[in-house]
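**Student:** Some structures to go through are shown next.
What follows draws every value from the coordinates through simple rules; no lab data is involved. As the structure is a computational prediction, the values presented were derived from the model and not from experiment. Cβ atoms are built from the backbone, for glycine too; each structure is taken alone.
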Structure 1
Amino acid sequence: MLRPIRTFVQRHERTLWWLHSAWALAFGIGIIWVGARRFDYLRLAIFHIAFIWLASRAVHHLVEDPGPGSVWRRRLLVALNYFNRNFYQQILFFILPIYYISATVGSANFIFVVVVAASAVLSTLDVVYDEQVASRRILGALFFAFNLFATINLMLPILWATGHVTAMRVSAALALFAFATIYHERRHHSLRESLITIAVAAVLLVALVERGRGFIPPAPLRLGVSAFGTGVRAEPPQITGALSALPEKPGRLYLLTRIVAPVGLQDAVRHRWFRDGVLFYESPAYPVRGGREAGYRLWTYATPGPAAARVHVDVVTAGGQLIGRASLR
């Protein structure tokens, strides 16, 4: 009775997997809705990460050393890849909107969001993931290491109120460990070859964390309302003489920004003032404490001079990550 069904499945296997990919992408869009509203579900990612790490090591053994009982080993391989893809989808589509709302469109840190989005979509493409990522040890290790970095880098500030610089360094260390444990295999790589590859990965991670922080959004920090004006009124801070364009007469410009952060998160932020793309004033870094309903309000002022055609202010963390941008022309 099952033979016709089995024959149909075998004949149209790739088509059925592509249909499943379409369903997985639709399911991922639903997870985006949850991720934008329930940060606390991120706790479950620990179990997803642990399973993917263990399963990835097993998958490469099954691919590279099929051994006896190939039919059942292939079925086990299909099952492991299926669960891996599903857990990747749940994690990546969940963290994607959190990174998105913390990134600034048109800036360097939006590239990170695009890469996370590409990883999320790739995890829904069953055929591509199985044949190109899961079956190649180095690609599987790189894919897991990047997504582990993206997840832990977000999890630490949200769940344990860790500062962003510390979170990036811890995430990079864990990502390097994950890459090394998945990539290195004595039967396929000499110790020297593995050490060279791992050393290159370590250099790239250190460069990203220490010199490339501008490419990583400071999630879950995000910029709320920002307003320019000719003055500011304290308690609570509020802009006076609001401006929507540069005034004709040169003088002091004030900027008030509202920075949104979850309860417990502590970091430091500053304003960096630019006149026609050239930095001319940088404020001290002020401590931010998350959890305020109205957000953390930071205001500074500067005098751009009479010849300015455009003034913009970058709101950045003390570690150099861009939270948002406000501009006047």
Structure 2
Amino acid sequence: MLNVHGGDTYGRKIRLDFSANLNPLGMPESVKNAALAAVAYSSRYPDPYCRKLVKKLSRHEDTEPEKIVCGNGADDLIFRIVHALRPKSAVIAEPTFSEYEKALREVGCAIRRYAPEHILSGLTDSDDMLILCSPNNPTGQLIGCDTLADICMKCSQNGTVFLCDECFIDLCENPATHSAKQFINDNVIVLKAFTKTYAMAGLRLGYALFGSADTARKVRESGQFWSVSAVAQAAGIAALDEVGYVDAARRIIAEERDYLSGELRRYGFTVFPSKANFILFRCGMPLYELLMNEGIMIRNCADYNGLGDGFFRTAVRLHDENVKLIRSIEEVIRCQGT
């Protein structure tokens, strides 16, 4: 069965998971300890407004607390934003993360898709919402700063809500220079998550930064009341102190991304340039199934609109893990040739 998302290793004999694009350094010890400590008071309901976490995020992101909404992962916030604002017409990129379209379909929204380079020219004043991902999943490409500025301005002029998903951006080099935060206005929402940056996928914690406090209020009041557990809130508060950890991860990812890209090209695969902690590539073998037989999971990207059979995505992990992936690919190629 083709996985709709990466990271579904349950019920499978997987020894290495390259399908989920998390920080290769794993969850910091301080975050684990904070999460464990929070279990002691988890018999109480969690703070529905995430007050301590929001206060710390406001300093971390240099914005007002009333313009921050936390959620049960970024995915929760995608659906809450769409359900709160209920767009009638929306534009998304192709290919991109499938949950945007799923959320929009749930509210009966008409959807138009464009290749990323044609998004700006395709926007009209009849579009209620634009959803983009930077760096994009699965291509790993960042939106250029000039283009980002133009998109934010055009959305403001058109009255279009621009949801910019930046869940992978903190693991890119110089993330602040590529963020929509620098061009934020009342129509812009920047989506972020602890999931990738701090390897907290199982704890589920995301947040959105709003240019408009009123839009933030509408989204805050949508969805479930206790959307973030006490354990996730405590973990998030601890994670925001891990500055050196994130810097170290960026350096490792940049180096290992170059290594993996070079090795994949060496085997004749088409490798697409990436700025993220994952790489999109194409090959003519059923590589997903072949590697699964070796206990290694990559992401089969055949289900992405605009891609199809032969497209795969691999996470960038630590060097010894990346070497194991390459050796396994070499072995399946050898076996295919015999």
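**Student:** Here semi-axes √(5λ) of the Cα gyration tensor in Å, for residues 135-198 alone has been calculated and equals 21, 12, 10, so which of 1, 2 was it run on? Write down the numbers at each step before the final one.
**Tutor:** Working: 1: 27, 11, 7; 2: 21, 12, 10.
The read-out comes from structure 2.
**Student:** Another question, if that's okay. For Cα Rg over 2.2 N^0.38 Å, for residues 191-302 alone, which structure out of 1, 2 has the highest calculated value? Show your work: numbers first, answer last.
**Tutor:** Working: 1: 1.47; 2: 1.43.
Top value of Cα Rg over 2.2 N^0.38 Å, for residues 191-302 alone goes to structure 1.
**Student:** 0.10 is what came out when FRET efficiency 1/(1 + (r/R0)^6) of positions 55 and 111 (r between Cβ atoms, R0 = 25 Å, to 0.05) was calculated for one structure; which of 1, 2 is it? Display every interim value, and only then the final one.
**Tutor:** On the way: 1: 0.30; 2: 0.10.
Computing FRET efficiency 1/(1 + (r/R0)^6) of positions 55 and 111 (r between Cβ atoms, R0 = 25 Å, to 0.05) on every structure in 1, 2 gives 0.10 only for 2.
**Student:** Taking 1.24 as the value of Cα Rg over 2.2 N^0.38 Å, for residues 183-246 alone derived from one of the structures shown (1, 2), identify that structure. Please report the intermediate quantities before stating the final value.
**Tutor:** Values: 1: 2.29; 2: 1.24.
Checking each candidate, the match is 2.
**Student:** Let me ask something additional. For which of the structures 1, 2 does the calculation of distance in nm of label points 7 Å out along Cα→Cβ at positions 167 and 319 return 3.1?
**Tutor:** Source structure for this number: 2.
**Student:** Compute relative contact order in percent (Cα under 8 Å, 6 or more apart) for each of 1, 2 and report the one that scores greatest.
**Tutor:** 2
**Student:** Just checking, which of 1, 2 has the largest value of distance in nm of label points 7 Å out along Cα→Cβ at positions 215 and 279?
**Tutor:** On the way: 1: 1.9; 2: 3.6.
Top value of distance in nm of label points 7 Å out along Cα→Cβ at positions 215 and 279 goes to structure 2.
**Student:** Determine which structure produced the value 1.9 for distance in nm of label points 7 Å out along Cα→Cβ at positions 39 and 151, calculated from the coordinates; the candidates are 1, 2. Don't jump to the answer; show the numbers that get you there.
**Tutor:** Values: 1: 1.9; 2: 4.1.
Matching structure: 1.
**Student:** By the measure distance in nm of label points 7 Å out along Cα→Cβ at positions 31 and 311, tell me the structure among 1, 2 with the highest figure. Mind dumping the intermediate values first?
**Tutor:** On the way: 1: 4.5; 2: 2.8.
When distance in nm of label points 7 Å out along Cα→Cβ at positions 31 and 311 is computed for each of 1, 2, structure 1 gives the biggest number.
**Student:** State the single structure among 1, 2 that was used to calculate Rg and Dmax of the Cα atoms in Å, giving 19.9, 64.
**Tutor:** Values: 1: 24.1, 86; 2: 19.9, 64.
Here the read-out was taken from 2.
**Student:** Here helix-only ellipticity at 222 nm (-39500 (n - 2.57) for each DSSP H run of 4 or more, over all residues; to 500) was calculated and came to -17500; which of the structures 1, 2 was it taken from?
**Tutor:** Working: 1: -17500; 2: -12000.
Comparing all candidates, it corresponds to 1.
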